[in-house]
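What follows is a set of structures for review.
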Structure I
Amino acid sequence: MAEEGRWFWKQRMAWIEETLYIFGHINREHLERKFGISTPQASKDLQDFQKRHPDKAAYNLSSKRYERGKG
């Protein structure tokens, strides 16, 4: 990943963490609107965050969103 791309990725990861902390949930549309990214990119970012921080985010199948974890 190019250095500039990595910076943007880090910004999205930080924003996901902050949004989960404040609101308790996040979905792809939030990222798409905030950062102007595609649906596949938003999905990948959320999956990346959950893999790196399994204690901070869990996917809820019924509501189709990531919710704040126990961590």
Structure II
Amino acid sequence: MDEVTDRLRADHNLRPRAVDGTLHTAWVVLDYFDVIVHIMRTDVRERYNLEGLWGDAPLVKPAKKARARAAGG
């Protein structure tokens, strides 16, 4: 969770509008208004199957700059 919030703050000056849950609850939701970030344990992710619920939503690919950074470039 810290990596997500730290990177968005450092790279884009963004802070979540709201945070629900904690690392101890197995599921944390970060509300960035236009984007909701779910961070959860693997067993919780499998149980709730968010990808199945939102399977008809369009996929959003990261910008080239973000892909290059993720690849170490």
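Since every read-out is calculated from the coordinates, none of them should be taken as a lab result. Values in this document were obtained by computation on a predicted structure and should not be read as measured data. Cβ atoms are built from the backbone, for glycine too; each structure is taken alone.
Can you say which of I, II returns 17 when relative contact order in percent (Cα under 8 Å, 6 or more apart) is computed?
II
Quick check for you: by percent of Cα pairs over 16 Å apart, which of I, II is greatest?
If we compare percent of Cα pairs over 16 Å apart over I, II, the biggest value is for II.
Here helix-only ellipticity at 222 nm (-39500 (n - 2.57) for each DSSP H run of 4 or more, over all residues; to 500) has been calculated and equals -19500, so which of I, II was it run on?
I
Once mean count of other Cβ atoms within 10 Å over residues 13-20 is calculated for all of I, II, which comes out largest? If you can, show how the numbers build up before the last one.
Working: I: 16.9; II: 12.2.
Answer by largest value of mean count of other Cβ atoms within 10 Å over residues 13-20: I.
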